[in-house]
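*Asks:* Right after this note come the structures.
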Structure 1
């Protein structure tokens, strides 16, 4: 089975967090996400998932030169950023997209689907 990365893009103009959401709306979304996660787990497709803090909380580490350099904030400026993700297993792209549709419905948000790279045959 192939592993897929289901990612949640957010607009960079905003940095939404659970704390900034309406509590009733958050509770409803969390219940829908929990139902989605349960379905993933029951079918064996779930590997792991997580929500990320906004880019402004990031630290970029670059140890490719003489010494490590640390830069507060995101590495690049972008119109969108990664807000959260799931890593799932699916038989094919169509199955992964079916899961993404369910995730999108649960979160009322866009979801990007990408297969993880696999090592080339030896």
Structure 2
């Protein structure tokens, strides 16, 4: 069995806190394209950045959701991070407030896309 380093394990642990089985799904999906790509996302994005001290996971997911809404073209990632936010303690009400606030900073169309993702996330996590 292949050993994984500490940063990879840290990244995988964070991914699985966000959504059960996420680390395995991402590693498999990206690993089919390039093994280095899966390690880059796991180690850098999750292990080194999201896993930094200074902000708790709930706050980081709230910021991630707001950022993804403002980009406006990240539907799969937005839905994933909305579910993740709910999984790490963001309430449905807090999540909706993030979406509504983005109407000011990202525009009404981005907010409306956020509402669609919000409804899907609630339905997928059975919190509606």
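Laboratory data are not the source of any read-out in this text; all were calculated from the coordinates shown. Because the structure is a prediction, the values reported are computed rather than measured. Cβ atoms are built from the backbone, for glycine too; each structure is taken alone.
*Asks:* Can you spot which of 1, 2 the value 46 was calculated from, given it is relative contact order in percent (Cα under 8 Å, 6 or more apart)?
*Replies:* Matching structure: 1.
*Asks:* Thinking only about FRET efficiency 1/(1 + (r/R0)^6) of positions 23 and 71 (r between Cβ atoms, R0 = 25 Å, to 0.05), which of 1, 2 has the largest value?
*Replies:* Working: 1: 0.10; 2: 0.60.
Of structures 1, 2, the maximum of FRET efficiency 1/(1 + (r/R0)^6) of positions 23 and 71 (r between Cβ atoms, R0 = 25 Å, to 0.05) occurs in 2.
*Asks:* From which structure (1, 2) was distance in nm of label points 7 Å out along Cα→Cβ at positions 7 and 95 calculated, if the value obtained is 2.3? Show your work: numbers first, answer last.
*Replies:* Working: 1: 2.3; 2: 3.1.
Comparing all candidates, it corresponds to 1.
*Asks:* Mean count of other Cβ atoms within 10 Å over residues 79-86 computed as 23.8: which structure among 1, 2? Could the numbers behind the result be given before it?
*Replies:* Numbers: 1: 17.1; 2: 23.8.
Clearly, the read-out refers to 2.
*Asks:* A value of -22000 was derived for helix-only ellipticity at 222 nm (-39500 (n - 2.57) for each DSSP H run of 4 or more, over all residues; to 500); which structure in 1, 2 was it taken from? Working shown, then result.
*Replies:* Values: 1: -10000; 2: -22000.
The read-out was computed on structure 2.
*Asks:* Separate question: If you rank structures 1, 2 by distance in nm of label points 7 Å out along Cα→Cβ at positions 31 and 103, which sits at the top with the largest value? The partial results should precede the final answer.
*Replies:* On the way: 1: 2.3; 2: 4.4.
Structure 2 comes out on top.
*Asks:* Tell me which of 1, 2 gives -0.89 when you compute log10 I(q)/I(0) by the Debye sum over Cα atoms at q = 0.16 Å⁻¹. Intermediate results must be reported in sequence, preceding the final value.
*Replies:* Working: 1: -0.89; 2: -0.79.
The value was obtained from structure 1.
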